[in-house]
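Take a look at the structures below.
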Structure I
């Protein structure tokens, strides 16, 4: 049985996340340094309101524009020579690229450039470096920490047209492709050749592989295949001054000095723009099974996980959990059906192996064990592809359901597994009626909690109750404030909760070395300096 999870969000994102253009003129003109001079009214037209207005990041958060230059007519002429016909200045066309997926961050960029090659990226960055123009690299814009959209009027450098597969080795499983390839399309490409991508995300219908690498995205296959730091073999990166760094090796072993690609994996576009990726794809499993289970408590969730690891061993490929609040949200907002009886917690277990008979027998023995011992109260197993898709949708589409519930305060944390859910219960008591929902779900196999709090609208009072409390609580358990989503804009000033001052200082030194003018994705990842 083949799993094919295809919750395509692209169209929904454009509809749900576009800012309100009927008040756009006031917003655009209010962007410091962003709409003066020749671009002030370029291409502006009124657009019917589609969603509630997204407040400008500069108005919602205490951030000051750095002394970058403002795009001029001369700059536009230069860009038109570099990427002819691919310079976007129409505010209506720029709306979706100025607003992040969660509708919590909004920039006011007036220019988007769409290169097709690393050479064009190089020429763009060389010009921006000389002119001191800030640049916001952007892939599929599915980030959840405000790292993929401008904070002010940074030029958006889109990789959308850099979407070609360069090569694929059917023997080694090594894929080389441009950074703008959509993850789901790559998955389909390698599946046709009996391989799988080592990365799987709920947003795979929209996200780009370059953005995945730039944020070191974890996702649903981390338990089986590990992080991108291990599966990415090489990168091509364009530095801030336009230098093309070709480290696009397809070798699995290369012990020649510093592993420079690791600097850019997880750097969120602050050190260079990833333009191509070489990644190792594992063989496609011949047997895949998916089980969805109900658990009476989190203690039982932990015991079920221990039993699962012991009984399923090498064929275990995913172990996901979600609480009852998550199930209620996907039922209410997405009209998805709960396939098992109502429970305080739910588990999704996936196995991937080479023998259908062997894997089915092992899974059956596991299910008999946990059901017979009372660790699990109810369950169902996917018997065909459509049912597997339906079971995965319950877990993958939680983020979408949350976004429809109101304003979302989202936290992506790494914690000791035995303490993974304690923070959710703690916050419910702490926030009381100030929040609409406090829910938790995530990747139990690697200790990754996705903590989410929803409210009717953004509230500074509620934010103050959450931060820095959530980060301090996590630091007190020696956890990480970002397990897989990165730091972006929203978490940059909380970096000290996970890294000592010496580490933060060294990060700044690396940034200064590779991007001395600070033009690449400013205001992101590193904390603001006094």
Structure II
């Protein structure tokens, strides 16, 4: 029996070694799969006829080449931006060619749809209209906003409706979307007209004091202030002045976070206590505290009173936060989200719109004639109401053409959270899909030989008649996740343009330098300087 007793301790030992060996094999298999995945994914796309640039680095993919080409393009464009007026003869190029030059290089080499790599993640550049249609048709919750954007832009958006995914996004969208229905926007036109009065008075005062009645005005801050006022009143109602302080901090936060593209940022660095990160954290906390303070005051004021329709966006989301799993986060994140949905797009589109009208006086005159016809001229002229704005078809076409030439967002970006079939394309789980908005808006095969020209007339019969593939027009995004604030943005821009054209003639300052720049959205890098002349009571020069 001696051998039996001595062998018994070997059993647990052997079992432990077997478990370790099995774990080691599993770990080796997982590492091998991780190492081999890029090759397998690339081969899967190659079988579908999709190729692309080989990764320049095992860990960073194509990022180093992208950064190098962007830096070289920035240096090359600096002298050109100083001149900056070629568009008056040649029209407007796709700004993506200058800001993201690597995409255009690869498009010429690999076609409308190609594969590249963001670190270890596959990314598809998609400019095939039929595949874009399929992406737009997809309503599955298994496709949504990329996780790298959620994490990298978390201080700005949190987990609000603009960046949420899956059931969380669907729940928030259902609550928030009605706040931007046209029926709600219709009731905001009066506050838009009121918000524009400081701008109009300022320009009138400057023109009256200027030699010859023509003032040179930096219009960016005035337009941004107007848009701040509109969205602050819509979001915070009677507390709009405090809302403006919140949105000013959001503007500062946006500026800090747009200094470096989130694609090129190493994700873990956002947790380091650098000076920039500490400023981001401080602004984020200040914004959160201010919003929650307002929300707390609203809740206390409403205690014990009968329920009434929410007068503003803050009141509505407070009311709906009771059913949310993270009530305070729901309120804070979606107040931050409305800043981008209802302010940034409107402000920058109005700026580009006035630039284009200043550069094309014939369209400025046509739009002004329509405004005066609809609203009247002379001392009895009235401010535009919603019905008047709805009748301004030329102004509407001007705004659509502005959004075509200068869409605020450069790309529609999606991530496949599981293997997905999009028409003839099989996209593996984890694939990013990048649809270049500006490139599609400037494609001559879609828009015809005048694609680079400012021609609002192309929209006189609507988007479907303006181009070969209507899905290629996507200034507010694509499909189920189209921007919630598009109705507000369109009406706000048209209201401001109508008010300006009824009172002023505008022309580009000789100092204007045309240089679209990427700062989350596309803005004039050097601002917009206009020559502003006050018109007579009948709208004449």
*A value of 22 was computed for relative contact order in percent (Cα under 8 Å, 6 or more apart); which of I, II is the source structure?*
II
_Comparison of I, II - label where Cα Rg over 2.2 N^0.38 Å is highest_ = II
*Looking at mean count of other Cβ atoms within 10 Å over residues 320-327, point out which structure of I, II has the largest value.*
I
*Compute mean count of other Cβ atoms within 10 Å over residues 240-247 for each of I, II and report the one that scores greatest.*
II
*Supply the structure label, taken from I, II, corresponding to helix-only ellipticity at 222 nm (-39500 (n - 2.57) for each DSSP H run of 4 or more, over all residues; to 500) with the calculated value -17500.*
II
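Every number here is computed from the coordinates shown, using simple stated rules; none is lab data. All values derive from a computational prediction rather than experimental measurement. Cβ atoms are built from the backbone, for glycine too; each structure is taken alone.
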